1. Consider the structures 1, 2: one of them gives 1.00 for FRET efficiency 1/(1 + (r/R0)^6) of positions 10 and 154 (r between Cβ atoms, R0 = 41 Å, to 0.05) as calculated from the coordinates. Say which.
2. Here relative contact order in percent (Cα under 8 Å, 6 or more apart) was calculated and came to 23; which of the structures 1, 2 was it taken from?
3. In terms of distance in nm of label points 7 Å out along Cα→Cβ at positions 58 and 74, which of structures 1, 2 is highest?
4. Out of 1, 2, which structure matches 0.9 when distance in nm of label points 7 Å out along Cα→Cβ at positions 50 and 90 is calculated?
5. I have 3.8 for distance in nm of label points 7 Å out along Cα→Cβ at positions 26 and 146, calculated from one of the structures 1, 2. Which structure is it?
6. From which structure (1, 2) was helix-only ellipticity at 222 nm (-39500 (n - 2.57) for each DSSP H run of 4 or more, over all residues; to 500) calculated, if the value obtained is -4500?
7. Work out which structure the value 19.1 belongs to, where Kirkwood radius over Cα pairs in Å was derived from one of 1, 2.
8. Work out distance in nm of label points 7 Å out along Cα→Cβ at positions 82 and 106 for each of structures 1, 2, then name the structure with the largest result.
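Every read-out reported here was derived from the displayed coordinates using simple, explicitly stated rules and does not represent laboratory data. Just so you know, these numbers come straight off a predicted model, no measurement behind them. Cβ atoms are built from the backbone, for glycine too; each structure is taken alone.
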Structure 1
């Protein structure tokens with residue numbers, strides 16, 4: 001079975017954001033950072049209140065509330081911008097270029113303008129499916145991004161992957177908010 005697709009900037013950004021969202025350490029770091037920031041604001045605010053600087057204490061109280069409500073959105077927005085810059089710097093030569101991927105009984109064969117690669121099917125850990133992409137995770141930690149854009153026979157592809165005993169994780173409702 002042979003797939004032909006073109007990867008866009010959004011596909012690479014989605015891959016990085018999906019990987020981050022699936023990482024427990026990243027979520028823990030985001031929450032820890034938020035609560036440390038809230039704690040620092042509260043500590044300074046309480047000290048200012050005790051020193052009769054009520055106006056500054058109120059401003060820090062408002063900062064605490066804003067941090068609790070808007071930190072996650074701001075953090076995620078910064079991550080999107082960060083990965084957008086990384087993609088522009090590192091993947092610019094692959095954006096808009098035709099990619100080919102073929103699944104045989106033993107190998108996953110990839111081909112693009114730089115050359116051809118062969119990976120044993122047994123090295124494929126799992127395939128994560130989102131609304132717009134497939135992310136093929138390999139045992140060495142690397143991944144392939146496959147855009148669903150322009151691919152018509154998705155059910156046939158999934159059937160082939162099941163025949164090759166590659167686990168598929170459906171995350172069709174995943175969205176970076």
Structure 2
């Protein structure tokens with residue numbers, strides 16, 4: 001098991017390169033007025049990649065998650081660069097984080113983390129027909145790649161190091177898509 005990074009301090013930010021806050025003045029159909037606050041994404045979107053090694057094996061990554069201060073096992077993910085489609089961004093992130101590219105990329109649909117107060121949306125992209133290719137990414141350390149059977153998804157979500165709701169939801173979407181019970185977004 002890797003040693004956790006040392007936290008030398010924390011401080012509040014008015015905004016970050018990822019998020020800013022904004023107030024939204026609303027009037028509802030019953031005449032009630034409210035001001036809501038929401039976190040506004042400053043990026044161009046994000047992707048969560050479901051890299052399939054075969055029809056039942058997904059490639060997960062173990063990486064440090066500062067929000068929970070431990071290593072988490074989940075799907076590779078990342079922000080889209082300006083002008084990137086979800087498919088192009090997913091393939092780039094896959095090469096950076098997992099060391100594979102994909103010949104077959106399919107957007108399954110969008111996921112929002114907290115639609116009540118965040119504007120950020122991530123596109124779930126299934127990647128198949130993988131081939132080895134690595135690009136240099138922005139990760140501070142190499143990520144461990146872990147193979148897992150989708151047929152054992154129930155065992156994966158029992159693990160204490162698997163808590164990312166986006167990864168769990170995307171894995172569920174992928175499993176249902178592959179079983180023919182879910183149709184991907186057009």
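1. Working: 1: 1.00; 2: 0.70.
Label of the source structure: 1.
2. Numbers: 1: 27; 2: 23.
The read-out was computed on structure 2.
3. Numbers: 1: 2.1; 2: 1.2.
Comparing 1, 2 by distance in nm of label points 7 Å out along Cα→Cβ at positions 58 and 74, the maximum is at 1.
4. Numbers: 1: 4.6; 2: 0.9.
It must be structure 2, since only it matches.
5. Numbers: 1: 2.2; 2: 3.8.
Only one of 1, 2 returns 3.8 for distance in nm of label points 7 Å out along Cα→Cβ at positions 26 and 146, namely 2.
6. Numbers: 1: -17000; 2: -4500.
Checking each candidate, the match is 2.
7. Working: 1: 19.1; 2: 18.0.
Here the read-out was taken from 1.
8. Working: 1: 4.3; 2: 3.4.
With respect to distance in nm of label points 7 Å out along Cα→Cβ at positions 82 and 106, the highest-scoring structure among 1, 2 is 1.
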